[in-house]
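A.B. asks: Several structures are given next for inspection.
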Structure P
């Protein structure tokens with residue numbers, strides 16, 4: 001039987017000039033292409049991949065009738081900075097699809113000067129919740145036309161809590177939601193916001209910047225909802241956020257507890273972007289919080 005000779009695998013193969021140029025091109029294209037693709041992904045893909053986070057939070061003073069009460073928390077739309085009015089539609093659909101008991105927005109509606117305010121108010125007015133919609137101002141809201149921001153939120157049906165609180169009633173129980181003006185650049189007054197709330201009540205605070213929790217934990221507050229950080233907006237695996245704005249370094253995202261207390265703070269990664277029109281390893285976040293009583 002005649003067999004074809006086998007090829008010696010150890011035989012040296014001389015690369016001709018054409019193959020060398022081709023392989024070099026692929027190598028160089030790979031080096032250039034990876035960051036290019038990453039850049040395209042972080043600019044055109046991830047910023048529009050809304051992620052819904054569902055979390056149970058146990059509060060020691062939560063009244064029994066508010067067990068399983070749901071709060072939709074979102075923040076930092078920064079409309080006008082690469083997130084346009086029409087981009088709100090998926091967010092509104094996602095919120096309504098969750099059917100929350102109440103909705104809380106923790107600031108930075110527009111990035112700079114408000115624009116298309118009528119259309120913004122009309123879209124946000126589509127949000128509905130049986131126990132209401134509440135909002136506070138962020139630093140960008142204070143830097144831009146504050147009056148326009150207030151007008152849009154009110155026309156959209158949000159109750160703006162600026163150093164004040166609201167009582168939610170369920171059967172014979174009460175749950176308090178307090179809100180303050182932006183603690184960094186606004187005129188925040190935590191004592192005024194909490195004035196009149198019974199000391200043994202369960203209170204949730206809306207505050208744009210999360211790190212002020214280290215000051216507020218001394219007050220009878222059970223949970224703080226914040227934004228501002230954007231989760232860092234660009235997060236490198238094993239490294240973390242490349243940058244977080246002032247007053248969002250200690251509690252940049254997720255649920256945290258102030259050391260030595262029962263005070264909890266949840267920081268959302270927000271919806272929009274600022275400074276740079278990119279997100280990487282840090283998708284925009286809509287948070288659905290279910291309140292739980294202590295077992």
Structure Q
């Protein structure tokens with residue numbers, strides 16, 4: 001394939017584990033991008049299915065695709081860090097193996113990136129197997145104070161490769177919240193990020209293959225680790241916001257008095273949503289349906 005050499009090279013990495021069928025869709029969405037000068041890295045985290053055979057064929061077919069493999073599983077963060085160490089692009093972004101990009105995803109992020117931002121992120125297009133819902137939330141500039149209330153970014157960013165390397169990549173000790181921890185370190189080191197309104201990252205939620213959300217004990221443990229790690233950056237309001245997050249993950253009651261105790265400017269959307277979902281779930285469903293109709 002002939003590419004425009006005036007375009008900077010952009011690395012796209014995909015960690016994968018035993019999802020050969022979903023990986024094929026993810027890889028196809030990268031190869032169909034309107035932005036052509038891409039360095040595509042697939043890291044196989046010790047898959048035991050046909051991923052290896054599929055990727056060996058893909059590498060032969062597509063010059064821009066590279067394949068690396070862990071002989072035994074080391075976790076998604078280790079896979080991402082391996083990809084970062086092999087990245088050739090000036091910029092880098094990621095894709096989960098069960099998701100996909102719309103064709104203009106990378107071009108839109110590249111055009112939105114400015115030197116004063118630590119990263120750019122897109123909104124999600126949630127595909128629940130029946131319909132696709134645009135999740136245009138928390139768009140605009142995201143500074144450190146705002147970000148410490150909850151992960152307003154999502155699970156992927158577009159940034160400079162050297163930024164990711166300078167902060168040491170992803171923390172392999174975290175059982176969850178690895179992305180949130182990484183975005184906080186990016187913003188703390190290089191300044192605010194930007195979330196644009198384009199909803200071009202397709203987040204598939206219809207399947208249930210080893211989602212971390214199915215293991216709340218891992219998420220609760222990771223939240224405690226996150227608070228310990230970033231304690232020096234956090235105010236009382238940040239602690240209240242993360243307490244709301246913990247209550248939601250643990251499935252604990254959230255009565256009106258708890259709402260009043262924890263509510264602040266940085267978490268009011270999440271707090272009100274949790275209050276409605278905990279106490280008026282039917283009303284919450286009606287509101288959600290109205291928002292996305």
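Coordinate-derived values only; no laboratory data. Keep in mind that what you see is a predicted model, and the values were worked out from it rather than measured. Cβ atoms are built from the backbone, for glycine too; each structure is taken alone.
A.B. asks: Rg and Dmax of the Cα atoms in Å was computed and gave 19.3, 62; which structure, P, Q, did it come from?
C.D. replies: Q
A.B. asks: Now a separate question. If Cα extents along the principal axes in Å, for residues 183-278 alone is calculated from each of P, Q, which structure is the one that comes out at 44, 28, 18? Numbers along the way, then the final one.
C.D. replies: Working: P: 44, 28, 18; Q: 38, 36, 28.
The structure behind it is P.
A.B. asks: Identify the structure, out of P, Q, from whose coordinates helix-only ellipticity at 222 nm (-39500 (n - 2.57) for each DSSP H run of 4 or more, over all residues; to 500) was calculated to give -7000.
C.D. replies: Working: P: -7000; Q: -12500.
Structure of origin is P.
A.B. asks: Between P, Q, which one scores greatest on distance in nm of label points 7 Å out along Cα→Cβ at positions 175 and 199?
C.D. replies: Q
A.B. asks: Could you tell me which structure in P, Q was used to calculate relative contact order in percent (Cα under 8 Å, 6 or more apart) as 26?
C.D. replies: Computed on structure P.
A.B. asks: Given that mean count of other Cβ atoms within 10 Å over residues 71-78, derived from a single structure, equals 25.9, which label among P, Q identifies that structure?
C.D. replies: Clearly, the read-out refers to P.
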